[in-house]
1. Here helix-only ellipticity at 222 nm (-39500 (n - 2.57) for each DSSP H run of 4 or more, over all residues; to 500) has been calculated and equals -11500, so which of 1, 2, 3 was it run on?
2. Rank structures 1, 2, 3 by FRET efficiency 1/(1 + (r/R0)^6) of positions 148 and 284 (r between Cβ atoms, R0 = 41 Å, to 0.05) and report only the one at the top, that is, the highest.
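Every number here is computed from the coordinates shown, using simple stated rules; none is lab data. All values reported here derive from a predicted model rather than from experimental measurement. Cβ atoms are built from the backbone, for glycine too; each structure is taken alone.
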Structure 1
Amino acid sequence: MDAEKYVIGLDFGTDSVRALLVATQSGAEIACAVSLYQRWARGEYCIAQQSQFRQHPLDYIEAMQDAIGSLLIQIDKSLVNKIIAITIDTTGSTPCAVDETGTPLALLPDFATDPDAMFILWKDHTALKEADEINALAKHWEIDYTKYSGGLYSSEWFWSKILHVTKKNTKVAAKAFSWMEHCDWMPALLTGSKHVFNVKRSRCAAGHKSMWHADFNGLPSKEFLSKLHPSLGQLRDRLYQETYTADQSVGHLSQEWASKLGLPATVKVGVGALDAHLGAVGTGIEAYSLVKVMGTSTCDMVVVPADEFSGLVHGICGQVDGSIIPNMLGMEAGQSAFGDVYSWFKQILEFPTKEILKDMLTEDQLKQASEAILPKLSARAAEIPVTVDDLVALDWVNGRRTPDVDLTKKGALFGLTLGTTAPHIFKALVEATAFGSKAIMDRFLAQGVQIKQVIALGGISKKSAYVMQTLADILNVPIKVATSEQACALGAAMYAAVIGGCYSNIKEAQLAMSSGYDQVYLPHSDKVAVYQQLYQRYLKLGEL
C-alpha cells in the first residue's frame, strides 16, 4: 500500500499565486500551477507615479481557486484524498482593513472600488510621511519600539500604512474594525473564521512588520499608538496579543472551501508566513546561512540559534524569534529594487519599439525584440573588462530598504562619457545591485552575525548567469542556487508536512523534502580585487 501523503504550498507573490503539490516522503514536486491576478495585471487601483500599489481581495480568491483547480486536473483523482495539509505564504507587509468578521472592506458593496479598502501591497510607498512620524516618536519614547526592527520603521510596513489610510480616508477608518496581513487573512478565510479575535496571527509578519515582540508584551503600547493618532490607540484593543509560528495549525478547511477547492475537509491549514521567509526554508536554510530571494526586489534571510546571539543588528528589517524556523532568531534584510532595476533600463530601451516602430512591426516581433533586450545586454556586458575606472551606479531606483531604510533615496549613474554604451550602463546597474547586496552582508558581519554560506533562489538566480557570477565576484563567496523553481511554495509545503503530522519539526521536513542545489557560482579571483575598489567608490558616492 502506498503510504505517501501529499501537501500543498500556496505562494502568493506580487503578480500571481503558485500552487505546488509535494510528496511528503520523497519530496517530489508532483504538480504546479500558476494563476495571475487579473485586476492587478490590468493595473487597476494602482498609481505608479504616486507609489500606490493596491490589490483587490477578489484577485487572491479567484487566482487561488484557479491555481488549485489547475493543479488537481494534473494529478490522478486517487491522490486527492491523500492531500493532508496546506500552508500559505504571501508578500508582506500587505495589510487590509477588515470588519469584525475579518472580511476585507473591499468585499463589501460600499467599498468595492476604494483602493484604501484593499490590500496595500508591500511595495506601496504612500506612507513615507507616516513612517517618519513613527520613527520620530519612537526615538523619544521611553521604549524604542523600533529596536528589534533594525532601529528604523519603514513606509512599507503595517503601522505606516494604517496611519496613512486613517488620516486620508475617514470612511475606511470608521468602518475598519481591525486590520489583517494577507498571510493571516488567507488561512482564516479557508478555515471559515467568523471573527478577527479568533484568527491566529503570524509571528513572522507581526515581528518583522508590526513591531510585535515579547519584550513589549506584544504590539506597541496603546499610549504610544494613541500619540500617533487616537484611532490607532483604539485599534490596539482590536488587534492581537499572541502570535504563532508556521509549525502551528489554524484548523481544517471549512466545508465551504473544501467544496470550492475540490479538496477533503480533513485538510489542515497552517499558520501563514511571509513568502521570502518560507522561501528560505525551502532552500534548506540552517544556522548562519544567508539566503537571498532574488526577484523584482530581494529579501535576505539569516537564522541564528536564539541562545547564541543577544545583540541588535541595526538597519535591517527585524530580528524575530521563530519567524523562519522555531527557536531560531530570524533576521531579514533586502533591497527594494533588484530585478526592477534591470526592468527599468529595459523599458527605457524599449522607447523606439513602443513609440516609433509599433506600427511597422507585428505584435510577435515586438515581443521578441523586448524579450531579447536583457539577454543581449548581459552577453555584451560580460565581454567588457572590469577596471577601477568603470562607470558606477547607485541601485536605489525604488529607494533603499537596507541597510538603514530610506525610501526617499534615488538611483544615479556616475562617470558617463560619450563613449558609454547601453551594455556599459547595464553592467554598472548589475554591479550596483550586487554592491547593495554586499552592503547588507557587510552589515551582518560587522554586527557579529556570522555568514557561513550564501544560497540564492528566485527567478534571477535561475535566469541570469551574468548577474549571479557578478554577485559571486563582488561578495567574494560561492553562491549555491536552489534546484526548485518554486522554493517559496516548497517551504510552505514543508511546513504543511509538519502540521499534517508527517514530521515532528521543520528540520526533519527540510532533510526529507529538500530539492538540493543545481548550480554553484564561484568568485573569479582576478575580478575580486577590482570590485573591492569599485565597491568603495559605490559607498562614497552613496554618502553624497
Structure 2
Amino acid sequence: TNSGLSTNGFGRSRWARIVNYNTNNFFTYNKVFNEMHNFEAVVGMSFQRSDQSSAFVEGQEFPLDDLKTLASAAEITGGSSSLTNFTFLSYFARVNYKYGQKYLATLSARMDGSSRFGPNNRYGFFPAASVGWILSEEGFLQGNSTVSLLKLRGSYGLTGNAEIGNFDHLGLYGSSAYGLVPGLVPTQIPNPDLTWENTRQLDLGIEFGILNDRITGEIDYYNKNTTDLLLNVPVPATSGFNTQLTNIGKMQNQGVEIVLNSVNIAKPNFQWNTSINFARNVNEVKELAPGQESIPPSSSRFLNAVIIGEPLGVFFGVAYAGVDPQNGDALYYTNADQTETTTDYNEAERVVLGDPNPSFLAGMSNTFKYKGFDLMFLFQGVFGNEIFEGGGGFYSANGDWFDNSTRDQLARWQNPGDVTDIPQARLGECNGCQASSRYLSDGSYVRLKTLNVGYSFSPKVLSKINLTSLRVFFTGQNLLTFTDYKGWDPEVSADYLGGNIQIGNDFYSAPQAKTLSIGLNVGF
C-alpha cells in the first residue's frame, strides 16, 4: 500500500499465540457371553484448556528503506494486546450391548463443565439412549433376494451448547480516560447463573438396501426441543447497557433427512453411481422470558429478530413500497395489509419480512468410470430462504456518499411520472437507504459445486515406464451458479456478526472462489 509515503515509511509488527492442552483418559471393558451377548463399557474423562494471546505495535518515520524493524521507527503510533482462555472438563460413560447381531442398545451419560458459564451453573448433565433392530438378520428376511438390508433405529438424549464468548458471564470493565485521567468503565453486566443451552432430541431412522445393495439409503426424522437458549436480551436502558446474555425461552427444530444411493450400471468397463440427499428443517421459537413476545433487531442496520411462533432470526422490520412517481421519494407501508404508504421511515409498521432459514436443501452427485477415464460432479441447492444485503444501504443508496454505487442505481427516479423501484439520487441524503425489505432477495440457488475429470493409465503402459500409478486430472470448484440473488454470492454470510440470530446477512461478504486445478499423480 501507499500508507507510508507521507511519513517516511510505516511498519507494523503483529504476533499471536494459541496453546491448547488436551488430555483424554478412559477405560474399556469388552466381554462376550454365550457367543450371543456382546457387552462393551467405557468410562473416562477429558480436559481441554486453550490460551490465546496476541499483540501488535506500529510505528512510522524510518530513516532508511533497509531498516524495517520497529526499533528503527522514530515514532511509535499505536499498539494493543489481548489475552483470552477457556477450559472444559468432562466425565463420561457408555455401555453398548448387542444380541445375536440383530438387537442393539446403547446407554451413555456425560457431565460437562465449562469456564464460560457462571459459577452457580457451570456443569451440565447429558444422558442419552439408543436402540436398533436389524430386521434383515431375522429368519423371515435372511437370504431375501430383494431386501439385502433393513435396520430400524431410534435414540433420545440431551446435548448442551457452550458456543458463546469466553467471559460472557462476568461483569467486565474497560479502560477509559477523562481529561487525561485514566479510569475504568463497566462494559458488561454479570450473570453468575449463565449456564448450558440444553437440547432434548428424538431421532427415528431406517436404513435399507435393495437388490444386493444396488439401491441403499437412509431416512431419518428428528425432533429437537431446546431450552435455556443463550440469547442477548434487551435490558432497561437505565442500567447503562442495551443487552445481556441470558438463558431464556424454548425452541423446536424438527425435520427429515433422506439419502439415496444407487449403482446404476456395474459392468467391468463402465460404472455409474448416483447419490441424492434431501433435508428439511422446520424451526419455531416456542417461548421467551415471561411476558415477552419478541426480541427486536439488535441494530437499526439489520433485521434479524426473535419472535414467538416464528423461526429463529426471522427478518422483521419495515416493508419497502417503492418510489413515489411524482417526486422520487422512497415509500414504506404503514400497515400490515400494505394498502397505505408513507415517506417517513419511522411511521412505517414493523412486520415479518422473510425467513433466512431455507425450506429445504438438496444435493446430487454422479460418478462415472469408463476404462481409464473417471468423471464426478456434484450439484447442491438451497431453496426457500431470503438474504438481507446489509451493505445495500451503503453501495445501493441512491447517490449517498458512502461507497461506489451498484449499476442498478442507474435506473433511479429522475423526472415526474418515472416508474421505478430506485428512489431519486440525493447526495448526502438517505432516500430509502434504511434497513427494509428493499434489500431482501431470494437466496435460493443451485450450484455445480465440484467437477472432477481424470484419466488413469493402464498397468500395461505403467510397466513400460516403470511406474506403479499415473493419473492426470482436472478439478473445478463453484463452476456454475443458478440464482436470482441480487448480491455477489448466495452461499455467503457475514461471519463477523456471530451468534445464532444474525443469520442470512451479506455485509460485503467475499464470494466463494471459483477454482480450476490441473494435476498429475505419480506413483513409483
Structure 3
Amino acid sequence: MSGPDDLVATALLGTERRPSAADGWPGALGAAAAAVDGDPAAVLLFRAALATLWRRAGALPAPAVEPVPAPAERLPAVPAAAARRLAGLLEDRETGLLDEWLATAAARGCVVPPAVLPDLLDRGSRLVAVRPALRVVAGERGLWLARQRPEWAWLPRLAEQATGAAQDGTGPPDLSEEAWRLGDQAARQRWVVAVRATDPARALVAVEETWRTEPGPARAGLLAALAEGLGPADEPLLERALDDRRKDVRETAARLLAALPGSALGARMAQRARAAVRLERGLLRTRLVVEVPDDLDAAAVRDGVVDPPASSPTTAGTGRRAGWLRQIVAAAPLSAWDDLGPPDRAVATTVADGWAPVLHAGWAAAAGREGSLAWAEALLGAGVDLGDGLGADRVVALLTGLPEGDRARVAALVVRHALGRLAARDVPADTPAVLAAALAGCPRPWPPVLVDAVLEWLGAAAARLPLWPYQGLVDLLVHALPPGAAPRVGGLARPTTEDGARWANRLHRAATTLTTRAEMLEELR
C-alpha cells in the first residue's frame, strides 16, 4: 500500500515504526506531499489534510435527475383577495385564523398559490390537525412538491389514504384469518375493530376462541375493541371477563356491560340503586331517602364498584359510601328511575341528608352514557350542584353521548348555570374549565341559543370577574362566535375598573378578530 491510502496504516502504527512516504502519490499531489518536511507527526497531518482535499475536490457530482413536472391543477385557485389574506396570516403567525382559512378554503374546493406551499407543508409537518385541509388546498402542485422532501411525506400518504389506496401509509386493513392469527397485539386489536365494523359476530367468535390463551394486556385491548358494534351477543364473554384476574380487564368489561342496553349488569345495578335510594311519600312532602350499606359485598365488587381514593373525606357527599352510590347510579339504566316521573320532576325531588350531589352526579354520568337530552336538560336546567361546581369532567360526560345537534342546547344550559352562580356571587374555581369543556365540544356554527347565552355571560363576567382565568376562554370564543357578533362583543365591556379596562382591551381585540374573520370568509366565497 502506498500513496494517500498508506496514511491510515502510518497513523495506526506510529510514525516511528512506519514513516509517512510521498511515493505513490499521483502527479502534482505527489509533489506537494514531498515538499513538506519536519516533524514526522506534523508531516502526517499535513498529508492527511492534503489527501482529504484531494478526495473532496476530485469527487464527481451525482448525475442530475430532473423531476417530472407537476401535473395541472384540477381545482380552481382561491380568489386574489383571499390569497393576499393568506400571505398576511402566514407573515403575522395568526394561527387560529390561518387554520380556519385553510378549513374554509378546503370546504370551498380551492387551492393556494404555489409560493406559500413550503410554509404550509412545514406547518402540516408540525400539526396533524391541519393536514386534512392541506390535502385539498395544496392541490396537485403541493402533492408533487411534498414528494421531493422526506419530511413532507405525510401529504402523499394522506392522499393515498383518502383515495382508499392506503391506510396510514400501510395499505388497506388486512381482514384475513392470517392477519388475526399471526399479527402482533396491536395489529390483532386493529383487526377486531375493523372486522366489527362490518361483521361483529365474526370478530366476537375469533376473540372467544383464543380468549383462554390470550395474555392479560391483550385481553383488555381485545375487550375494548368490542365497543365497536356492541350488542347482546357480546354479553356472555363480558360477564366471564368480570371474573378475570386482571383489573383492567374487569374494568373494561364492566364499562361495556353498563353501556349495553338490557344487560344483566345494568339490571343488577338498577336493583342496587333502588335499594339504596327509595321514594318516601308523606302528607306534606315527597323526598328521596338514601341508605347505603356500610360494607361493599362481593357481588358489587365483581360488577365494578370500587372504593374511592382513601384521601376522600367521609361526609354525606363524599367518602366510601358516597363513591359506591355514585358508581352504582352511574352504571344503572336511567329507566330505573321511571317511577320518579319525567327527568325534570326526578331532579327537582328533594334528596334527604345532603345526598343530592352524589345522586345527581351519578345521573349525569348515566345521562352522558345513554345520550339522554331530557336528563341532561333536567340536570343543568335545574342548576343542580354536581359536586364542586358543575365539574368539567361531568359536563364532558353529559355532552359526549349527545348527538351533535343537541350539544349546543345543553352547553347553553351550562353557560346559564354559570351565569346564575355569577349573579349569586358564588363562582366555583373550576368555572373556566367547565365552560371550556362545554363549549369546545359544540359543533360550529353555534346556534343563536348558545350565542346569546355566551354573550350574556361575557357581559356579566367583564363587569365582575378578573380577566386572567378567562383569557383562554375568550380566545376560544373568538373563533367560535359568528363573525356578525363583533359589534355585540365590542360593546360588552365597561372599563370603569382596572379589571374592566383589561376586559375592555381583550374584548375590543376579540371584536377586531371577529371583523377580520368576517372579511376573510367573505373573500373565500
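1. 1
2. Looking at the calculated values, the largest one is 1.
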